[in-house]
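Computed from the coordinates by the stated procedures, all read-outs in this text should not be read as laboratory data. Nothing here was measured: the structure is a model prediction, and the numbers come from that model. Cβ atoms are built from the backbone, for glycine too; each structure is taken alone.
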Structure 1
Amino acid sequence: MIRRLCCFALLWAMLPVAALAERAQDFGEYVVHFNALNTDLIAPSVASNYGLRRSPYQALLNMAVLRKVMGTTGEPVVAGVTGTVSNLTGRTQQLSPREIREGNAIYYIETFRVNNEETLNFDLTIRPQGSEAPLQLRFSQQFFVE
């Protein structure tokens, strides 16, 4: 878990405070942590390390799935993640986040295109390994291009 926190800290170390808004959704046995931000907010060295193209018109979805374990902050879980991101006019982009493993940390990242003042709707299906039922994560976020 400490390794996961270090990875998140590395990725977000150079971001303005407003961009650090990590969100989480509780699914009973699991908690999914997620955030989305423009890739131009990521430090060049971090973007290079993860093979990300920095651009105000490119955004990054970052997720981690944790199984609840009493007395801990959770245990990283391997999961299949698929979904879509769509704007209010119906333009849809398919998402198939890639898995990143660093030590005990497991997280999923995917990039997608954004426009200024665009509100995007995310609809993700998460299948934690060993779980019988998939988790449905839905959220909306507005993006700004500077």
Structure 2
Amino acid sequence: MFSTVRRFIKTAILFLFVGLAYGATLLYRREILGIWPSPHQVSAHAHVVGIGFVMFLILGVALWLFPRPAKEDDRYRPERIGIAWWILAPATATRFIAEAAGPGAPGGWLGWTIFAAGIAQITGLALYFHTMWPRIRPVGSHLREEKGEKF
């Protein structure tokens, strides 16, 4: 397992524990104090677990397991995957922190921060999948399918 894969997977684990701690806090507030979470707090929790943990884990495992880039592949560049991580990780953390802070004034700096972080998440994911697209290809299985093997 190479360093970029480890970075994605370790980031996923970090976001998981942030999400678990935040979720436990929201649960305590709801069940013990009777304070229901706001939509922003629910969104913060969903994003730190869904994007922060699940998506980073998927991205890291995909990077590890997908076939190596073809020799003629000019789209896949490891540095682009690194850039995608550098966009996604801070954007996800920023979105979590800003949404956990609660609603700001409509159109205020907090709303713009959440919006910008969301757009950055989309950009990071688009860059990752644009770079990985050529690696989503058959390697051997198409030959077995041509011989009639079903799986």
For Rg/Rh (Cα atoms, Kirkwood Rh), which of 1, 2 scores largest?
2
Ranked by mean count of other Cβ atoms within 10 Å over residues 53-60, which of 1, 2 sits at the highest value?
2
Relative contact order in percent (Cα under 8 Å, 6 or more apart) gets 28 when computed on, of labels 1, 2, structure 2
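Among the shown structures 1, 2, from which was the value -3500 of helix-only ellipticity at 222 nm (-39500 (n - 2.57) for each DSSP H run of 4 or more, over all residues; to 500) calculated?
Going label by label, the one that fits is 1.
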